[in-house]
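Nothing in this text is a laboratory measurement; each read-out follows from the coordinates by a stated rule. In this text, all values refer to a predicted model and were calculated from it rather than measured experimentally. Cβ atoms are built from the backbone, for glycine too; each structure is taken alone.
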Structure 1
Amino acid sequence: MQVRPDGHDPLDPVDSLEQVTGEVVSCTACPRLVAWREQVAIEKRASFAEEEYWGRPVPGFGDPAARLLVAGLAPAAHGGNRTGRVFTGDRSGDWLFAALWRSGYANQPTSVGADDGLLLSGCYVSAAVRCAPPANKPTVEERDRCVPYLRREIDLLGELRVIVVLGGFAYDAVARLLGVARRPRFGHLVETAVLAGDRELTLLCSFHPSQQNTFTGKLTEPMLDAVFTRARALAGAPPALPGAT
C-alpha cells in the first residue's frame, strides 16, 4: 500500500478534516520536534506552571465551509503547544483573532484556551508545521514532512478561495505544496493567483503578527485589517458574525 508522508493512503477515497486532525495529533514523524514539544510541556513557563500543557502536534480548526484559510508558521511553544489550538494563548494570536473579529470572521476578539467559546465563520486557521520548533525555526525536512497535512486541509475545504499566509516561511511552504514555481517576492499585501486542481485560489501575504513585527511597528493593526478586508473582497465570504464590527 502506498502511504503519503503524513501516513494517509492516497488510494483511500474517504478523507475528512476530522481524520486529518486525528492523524496530526498522533504524529511522531520528526524526532527533534517531538523531543522539544514534550520538553517544553514539562519545563513550563513560570506564568503557566499550574497549567497542563498540550505538548502534542496542533491541528487546524475553524469553519469546514471556509472560503478563507489562514496559514501560519508553527505553534508557539507556550501558545498552541500549551493550549492545543493554533495561535491560541500567545501574543501573535492576540493580534490575529482580534483582526479576524474586526473583519467579521470570529465571534470574539480574544482566544485564550481551546474551550473559550471562539467560533470562526468562513475561516479556517492552520499552520505549515504542527509542532512547536526550537527557536521557531523548523528545518526544511520537518517542513516537507508536515505540509501534506496542510495540503489535505486545502483539498477538503471545498469552498476555499483565499489563503492568507502569515510570513515568508508560510508563503514559501504553501506555494511549494501547490506547485507554484514562479511567484512574486514575499511582501505585505502581495497576492498571486494559483491553480489547485480545478480551483483558482489567491495567495495573499501578510507580515507575521509576531512580537518582533508588532513591537517595532513593522506590522500595525490597520495593516493587518487591510489584509482581511482584501481577503473578504476576494473570497466573497458570507455575512459577518453577529457582534463583529
Structure 2
Amino acid sequence: MILALDFGNSQLKAGLFKNAEAEPYRVITLPYKGLEGAFDQLLHDISSSFTCMYSSSLPPGHEALRVLGRVPAATPLSHTLHLPFRTAYRTPHTLGLDRIAACAGAIALGYPLPLLVVDAGTCITYDIIDETHTHQGGAISPGIAMRLKAMHHYAPALPLISHRDDFQPFAIGKTTADSLLEGAIGGVVLEIQGFAATYGKQKALTTVLTGGSSGYLAGKLESGIFAAPNLVLVGLCKINRLNAI
C-alpha cells in the first residue's frame, strides 16, 4: 500500500493506493487545525504496511509537517528522483513539487500526449508535456482568491469579495461585487481556455484540470477539458512506484 500526502497551503490531502491501481481507493482532506489527532486516526485506519511519499508547499518547519514524524521513512518528492518524464526546464530545482506530481499523475492516468496540465489552486500553473514525454515548461498566474484579494489590497476602495460557488461568469456585472467576481472568475476561465488554444495551435493538446478550484471551474470551461481532482496524489504514487520506495 502507498500513502500519498500533499501538504497544500491550507490543508493536507491524503490518498491511499493499493496493488497497481492508478487511482486512490480513499482520499481524505484534513484541515491543519487539529491535524495531529485526525492524522493519527488515519494511520490507525491503515491496517497493512505501507510506503509514503509526500510533497509540500509549506515553508520548512511549519507545524503541520510534524505529523511526518509519525510515518516511518516518509520520502519527500524531489526533482532528482526518477520521474515518468524528462524536463527541459532551465531551473529544474525551482520547479514546484505540485507541478512535478501533477504532470506525473496525468501521464500515469494515460491521457494522450501532448498534454497541458492545469493546476488551479492558490496559484494556477500550466505545464506542457510533449509527445516525447518531455516537460517543456509553462506558466504561473494568480488563482481566483488571490485575484480578489489583490484587487482589494492594491485598490482599497474596492471591497474584499469572497468566491461564491453559485456565481456564473459571463453575465455583465450589475454591482461592484459581481463585477469583481466577473473579472476574477471569468478571467480565469478565459485564461485557461486561451492558454489551451494558444499552446495547442501547432498540435492539439489534451488539457487536464486539477487543483482546489477544479471542481468549480470544470463546469464553466469548454468541453474537451478533463477534470482530475486527485492528479497530484496519483503522481506521488506513480513516482513512489518508479523509485521502488
Checklist entry - From 1, 2, which structure was FRET efficiency 1/(1 + (r/R0)^6) of positions 67 and 147 (r between Cβ atoms, R0 = 25 Å, to 0.05) = 0.75 calculated on? => result 1
Next on the checklist: By the measure Rg/Rh (Cα atoms, Kirkwood Rh), for residues 99-162 alone, tell me the structure among 1, 2 with the highest figure.
Outcome noted: 2
Checklist outcome for this item: Comparing distance in nm of label points 7 Å out along Cα→Cβ at positions 59 and 219 across structures 1, 2, the largest value goes to 2
Checklist entry - To which of 1, 2 does the computed value -0.64 (log10 I(q)/I(0) by the Debye sum over Cα atoms at q = 0.12 Å⁻¹) belong? => result 1
Next on the checklist: Tell me which structure, out of 1, 2, gives -10500 once helix-only ellipticity at 222 nm (-39500 (n - 2.57) for each DSSP H run of 4 or more, over all residues; to 500) is calculated.
Outcome noted: 1
